[in-house]
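Participant: What follows are several structures.
Nothing in this text is a laboratory measurement; each read-out follows from the coordinates by a stated rule. These numbers were taken from a predicted model, which means no experiment stands behind them. Cβ atoms are built from the backbone, for glycine too; each structure is taken alone.
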Structure 1
Amino acid sequence: MRPSQSHILQVRGLRYHVRTWGDERDPKLVLLHGWMDVSASFQFLVDALSRDWYVVAPDWRGFGLSEWASGGYWFPDYVADLDVLLGQVSPDHPVNIVGHSMGGNVAGLYAGIRPARVAKLALLEGFGLPRAASTAAPQRYAKWLEELAQPSSFKPYASFEEVEERLIQNNRRLSREKARFLAPHWAKRLDSGEVVLNSDPAHKMVNPVLYRLEEALACWKQITAPVLWVWGDGHWMRQWLKDNEADLERRRAGFSNLTEYTLSDAGHMMHHDRPEALAAVLEEFLAGGKPSGV
């Protein structure tokens, strides 16, 4: 495994943990993890990269080793955090960004809000959130108020071996060796001896603010960077988007320079399932090529 370095940056009043690999004189590649994941999750992908990169991967606020936020977690905050992080990592040059799932959704918005800051953008099944009907607002706000009154918590585990089992249950393609590496990054041991997820349980709370696809589309239409969508087997993503082909076509149309690639024999956690194949696709795209797959 390529060794990584840990850095603590101050980002909008929070201590942010940022993991890096490589020499900072090399071209920069920013990797953004998804919901309930951590920066170390990209270790297998980084190991598979063929050229020299300075890879920068933050733990989002409230995840991994980054500080928890007391006021909840909102998408605009992730966008603002990314803006500050990139200002510290690469203040003078646009960067290449790869975002997985939630990280891709944040990166897609950011690339349209700050188009000059993004050179190329790869979205790993991060093509937006499910559309929400405005009529759902009263119920969503009510549920949010209920969850504020009774804060969420995570189920404790007796050992990191139990965490390994959970990771494998979540993704049957994940090898035991990879699960063993991920478990102590994904979870932590308390003084009591119990093991809990290394993330703020407040992330489980429902967001009372409904997702507005029209606003996301308005941002995507301002992106000037080439964009790559990478699919796994599509099962998780199509369930997530309620298998609405017309809705998916509308999302595609939001990007003026879009390439798609389907990574065979890989699920939503494609950076775990087939990191070597994913690394090859990403590096071809970042080098100016247009990978194509079915």
Structure 2
Amino acid sequence: MKRVCAASLFVLITICTTTSWAGFGTHYTNGVEGIRAASLPPPGFYFRLYNVYYNADELKDRNGDGFGNFDLDVFAVVPRFIWITNYKLLGADYFVDVVVPLVSTDISLGMGNMTVFSDDQFGLGDIAVEPFGLSWHGDRYDAAVSAGAYLPVGEYDETEPASPGLNYWTGMITAGATYYLDQPKTWSASILARYEFHGENDDTDMTNGDDFHFEWGIGKKLAQFWEIGAAGYCQWQVTDDSGHGATDSRDRVYAAGPEVNYYIAPLKTNATFRYVMEFGAEDRSEGDLAALIFTYRF
């Protein structure tokens, strides 16, 4: 597989925000945002901590068929620092943020009785920065746009598939909106879209094709501090890889699952748990992702 050697978890996320802690050749990690994904809080300084676990025991080819004896376990602890300023631009709040992923990856692939590779590592992943973001708030909607980049600061070795870094720059443009189905804003539907364009990996002389992601969420507030719903994501590679070893194969994946949010008022902290199951994967892994996320306002 053209992207097996890039398997790792970096978000936020993700982003969020966030780095590809579970992607094959992408920096952004799907699944770290869900219900009201495109809604940002009011001005202030926020700390968000993503705890993300991804497990996959299937590796899919370009036709969606599994092959080999594959196993991937990734756990990422990812701090994100968000500053939503009081400065207004085009009627929106201006914000900036940075994501610093710490990633533990254990990956192996066997073919029959032969082990193709087996590797496990822990380290600092590629850091994500968003120097430009705008967030709007209306009576029945929220909206946001942003632009950022992933800095190739994580340790990387092309012979070590569990390397926490990807060894190339990535630019990312984000846009999304949340619509509230009722005036009290107890029902919400949200979509957050991201477009990634990648730089060249100097060690492999290869450039991954561009990727388009969108995360969605549908939520219902049950009480003052509880919210439940469903969330998921879709990702498609939209341009071909180029350079040494490139093929015309493009990866894709979909996922869906439940989400629960609870606001811990005495701690000024929002806690989110999300579990999504992937399906329809091609040219990449297919597995499950669990995320426990805490957001604190200073």
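Participant: Using P(r) over Cα pairs in 10 Å bins from 0, in percent, for residues 32-95 alone as the calculated read-out, with 18, 47, 30, 5, 0 as its value, let me know the right label among 1, 2.
Facilitator: 1
Participant: Out of 1, 2, which has the highest value for distance in nm of label points 7 Å out along Cα→Cβ at positions 184 and 248? Working shown, then result.
Facilitator: Numbers: 1: 4.1; 2: 5.6.
Answer by largest value of distance in nm of label points 7 Å out along Cα→Cβ at positions 184 and 248: 2.
Participant: Suppose you compute distance in nm of label points 7 Å out along Cα→Cβ at positions 192 and 232 for every structure in 1, 2: which one lands on 1.8?
Facilitator: So the calculation was done on 2.
Participant: Thinking of 1, 2, which structure, once helix-only ellipticity at 222 nm (-39500 (n - 2.57) for each DSSP H run of 4 or more, over all residues; to 500) is computed, gives back -10500?
Facilitator: 1
Participant: So if we calculate volume of the Cα convex hull per residue in Å³ for every structure here (1, 2), which label has the highest result?
Facilitator: On the way: 1: 133; 2: 115.
Going through 1, 2 one by one, volume of the Cα convex hull per residue in Å³ is largest in 1.
Participant: When mean count of other Cβ atoms within 10 Å over residues 152-159 is calculated, the result is 15.9; to which of the structures 1, 2 does this value belong? Kindly include the intermediate steps, with their values, before the conclusion.
Facilitator: On the way: 1: 12.8; 2: 15.9.
The read-out was computed on structure 2.
Participant: Another question, if that's okay. Using mean count of other Cβ atoms within 10 Å over residues 208-215, single out the structure from 1, 2 with the greatest value.
Facilitator: Sorting by mean count of other Cβ atoms within 10 Å over residues 208-215 in descending order puts 2 first.
Participant: Next question, about the same structure. Supply the structure label, taken from 1, 2, corresponding to volume of the Cα convex hull per residue in Å³, for residues 72-143 alone with the calculated value 140.
Facilitator: Structure of origin is 2.
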